[in-house]
Structure 1
Amino acid sequence: MEKAQVAIIMGSDSDLKVMQDSAKVMEEFEVPYYMDVISAHRTPHQAIEFSQKAHQDGIKVIIAAAGMAAHLAGSVAAHTPLPVIGVPIAGGKLQGKDSLYSTVMMPPGVPVATVGIDGARNAGLLAIQILGTSDAAIMNKMIQFKKDQEKKIVARSEKLKKIGYKAYLEG
C-alpha cells in the first residue's frame, strides 16, 4: 500500500463503528490512509507524538473522532501544522452534543474543521476535497462523485413524480 495521506484516529475503539465510514470514503477514492486508536486523555504522550510527526510521515489531513469531552481533535490541532477534521461522536447523557461543542468551540489560532455528530462520511469527503486542491486525479474523482450524486437525486425525483409518494414509500 502507498504511504498514507489521511490519518483517521479515534479516542476509543467503540468509535470504530462510526469511523469506518471515513475509511470507506478513502477506499472509494483510492486514497491510502492510516487508522488508529489514540486518546487525548488516556494516551496523551502518544497523541502529542503522533500529532507532531504526522506531516513528516506524509500525512496531509487528519480526521480525529471522539465522544463525550472530545478533546482529541483539538489536542491534535494544537500540535500539528496539518488540517484537522473533527468528528464528534454521539453518546453519553447529552447524545453527542457535548462532543460537538468540545470539537467545534476551539480558541483562535487552533482551528478544527468540524462535521456533524457521527459525520464520519462527510469528514472523509472533506478530506478528499482538501487533498483534491493539490492532486488533479483526486479532484477529478470528486467532480465525478458530485455528478453521480446529482444523477441519483434527479432519478429519485423523477420516480417520485411518476409514481407518487405512497408507491414510492412502499417500493
Structure 2
Amino acid sequence: MLSVRPKVAELVFQLYGRGLHPELFEIVTTRSIERGGYQAAVSITSAGHLVTWRKDGLTLCEVATSAAQPLPQKRRLLSHRLTGERSDRMECRGGGSYQTCFQLESVAAEVFWTFQQELCSEGIKHGLFHRFETGGRLALGAISWINIETRARSLLVQAFHTFPDDLAIVKSQSLFEMP
C-alpha cells in the first residue's frame, strides 16, 4: 500500500491569473494572511500546496498538485512538470511581480529519512505543517512544511513536500511582490 501522496512523476506546478475553487483540492490545513494591502491564503493539500494572493483586483494562484487533478485551462499563466530544477518570473499588471523556483530531488534512503526527521522537528515549531498518515509499509508518512514570510509589499512562500514511496523531496520558493 502506498502513502497518501501521488507519485512524483505525476506532479505539476502551475500559476493562474485567477482564483481556484478550494473544493477542487483535498485541503489539510490553511493559513490566511492580510498585510500591506494584500490578502493571501496558503494551504497544504494532499498532493502539495495551493497559494492564492490578491491585491487590488489582481489574483495569482499557485498550485503544486497531481497532473491528474482536473483544473481549468482558463487564465493558466504557467504550467510545468515538476522535474529537475526550474525558475520562472512574471510581471503583472499594476507593476506587481511573481517569481518562483522549484526543484524535485530524488535522494538516497538515509538522506531522505534524515531530512524527514529534521522537517518534523522544525516544522512543528513554526510555519504550516502537516504529517500524512503512513500507508502501512513505511514507518513515517509524507510531510509538508510551508514557511511563510510576510512583508508590507511582499509574500515569500517556501514549501517542502516529501514523497516517501519515491524517496523524493519537492522544494519550492515563490515571491509575490507589489510595486
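Readers should treat all values here as calculations from the given coordinates under stated rules, not as data from a laboratory. Just so we're clear, the structure is a prediction, and the values are computed from it rather than from any experiment. Cβ atoms are built from the backbone, for glycine too; each structure is taken alone.
Taking FRET efficiency 1/(1 + (r/R0)^6) of positions 106 and 162 (r between Cβ atoms, R0 = 25 Å, to 0.05) as the measure, the highest value among 1, 2 is held by 2. Of structures 1, 2, the largest value of distance in nm of label points 7 Å out along Cα→Cβ at positions 26 and 114 belongs to 2. Structures 1, 2 were compared on relative contact order in percent (Cα under 8 Å, 6 or more apart), and the highest value belongs to 2. Thinking of 1, 2, which structure, once Rg/Rh (Cα atoms, Kirkwood Rh) is computed, gives back 1.06? Answer by label: 1.
Which structure, out of 1, 2, was helix-only ellipticity at 222 nm (-39500 (n - 2.57) for each DSSP H run of 4 or more, over all residues; to 500) derived from, given a value of -16500? Mind showing how you got there, number by number?
Details: 1: -16500; 2: -2500.
Here the read-out was taken from 1.
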